[in-house]
Structure 1
Amino acid sequence: MIYYKTMGKKLLILLMLFFLSACVSEERLRQVNESDFHKEIGFAYYIEKNYQLAYSSFHKALQIDPNNKDALHGLALVHMEFQEFEMARDLFLRTIGLDPGYADAWFNLGICYQKLNSHKEAIDAFTKALANPLFTTQDKAYFGQGISYYRLGKYEEAKNSLEKAINRNVLMFSAHLYLSLSYQKLGMYSEASRILKSALKIDQKYKGDTNKFKKDLMDTLKIEDGTMPKEDILDLLEILKY
């Protein structure tokens, strides 16, 4: 009789634990779903460039589930748009802490590091993104690597990365420009000129019109809009002379 009473108590405890576990799991599922709902709204606002509402939605998602990695990633992207790069960097790192294989977060962290002029860290972040075989925008990651190598004065490495970017997307005009600049820095002037003129033929805006390209470069120098450093523009104008 004592045996059966003991077994009965154990069974009751197990049933209670199972019930509590089911309740906890159900509550957790509800939180995840609700957090994801606000996260999706956040990305919808982000795509519409309504960054303030996107910011609010991502915060709501994270209040419900602080470990929602996609909401963290989205919030980091919003801070990038606000030009709050240190805050964005920290959020990207938190995202990667939850999922070390999150290739898009690594890629965007690389962009963020570039904004902070931390080019060694940017190269590492792009490399981590490329390590994921499911990462789809390899051309942009190799281009990012090439730019950071170029900024560090590692022109051979820049050339190699930019060639990989072009191999994956031959229409990436900016990659051709910086490949030409890299060859110039390596003292290969005729090759730099060939690459630049070939790129102008490929680009639908210029269709081989070097004079139009030269005029656009000169206009950019006047307004100093920051899309390309002044020294890079001057180097491109020099290459056009070869």
Structure 2
Amino acid sequence: MENYNEYITNGDKFINKEKYMDAIREYSKAYELLNGDDNEKAELCYKLSQSYSSLDHKNLENPIKYGEESLKIHEKLNEDDMKIIDLINLGYIYLDAGKRDDALKHFDEAIDLSSKIKDIQLIALTNNAKAEALSTLKSKYSDALKIYDEVIKITEKSNDWENYFEATYGKINILRNTDINEAFELGKKSLDKIDEIMNKIKTKKEKKEFKDNLGYIYDITSDIAMELENIDEAMKIAARSKE
């Protein structure tokens, strides 16, 4: 399987460079070498699905084809956690293509399954996905906000900061369209929360990684400050992100 590993490595490198067609070529070569249904094939199908979707999110044929193949393999293997990831992947493929109802159908199925297996992190992840889909409609803003608030609540208790700040970011985006001052206050509160968490992290490397991964919170809060014509605050936030 030496060639197989080489194809996968090459494909991953092309993905990192956002060269999706090249990645698809390498992954497709690897796909031809696999027989049977196992986790390795499911992972490759997932990569092919995402690569095709990134190449052209309006063309659903190949992203759905490989995404569903990955899902079927995980169903066969009775791996509920991976089925949830597949359902989220398919949901986002439909959402990016403008098919919100199909996306919500997959997100709801993922939510039900994550609740069944009682995985708090996956419950948060799936609900964040549903809220994001709902937030694309003004008429669904209140429903999305309720979901984000619930995710923020459960993830703060479980110290799941990745999903916590994803939910916070989603909430800020909605408030930005409905009450920009409230959005700004939530942004600043979120930056204080980042500092609070960082104070409990021991090593400088871990602190930097944590802060770097949350750069989008600094960015959106700074952008809102600029919209409010609060230049001084925007500059302070930008400087704060680099401390």
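Where a number appears in this text, it was derived from the coordinates with a stated rule and is not lab data. Just so we're clear, the structure is a prediction, and the values are computed from it rather than from any experiment. Cβ atoms are built from the backbone, for glycine too; each structure is taken alone.
When mean count of other Cβ atoms within 10 Å over residues 213-220 is calculated for each of 1, 2, the greatest value falls to 2. Taking distance in nm of label points 7 Å out along Cα→Cβ at positions 85 and 141 as the measure, the highest value among 1, 2 is held by 2.
Identify the structure, out of 1, 2, from whose coordinates distance in nm of label points 7 Å out along Cα→Cβ at positions 117 and 149 was calculated to give 3.0. List each step's numbers first, then the result.
Working: 1: 2.3; 2: 3.0.
Clearly, the read-out refers to 2.
Which of 1, 2 yields 0.90 for FRET efficiency 1/(1 + (r/R0)^6) of positions 77 and 181 (r between Cβ atoms, R0 = 41 Å, to 0.05), as computed? It must be structure 1, since only it matches. Looking across 1, 2, the calculation of Cα extents along the principal axes in Å that yields 59, 38, 34 traces back to 2. When you work out distance in nm of label points 7 Å out along Cα→Cβ at positions 45 and 109 for each of the structures 1, 2, which one comes out largest? Structure 1 gives the largest value of distance in nm of label points 7 Å out along Cα→Cβ at positions 45 and 109 among 1, 2.
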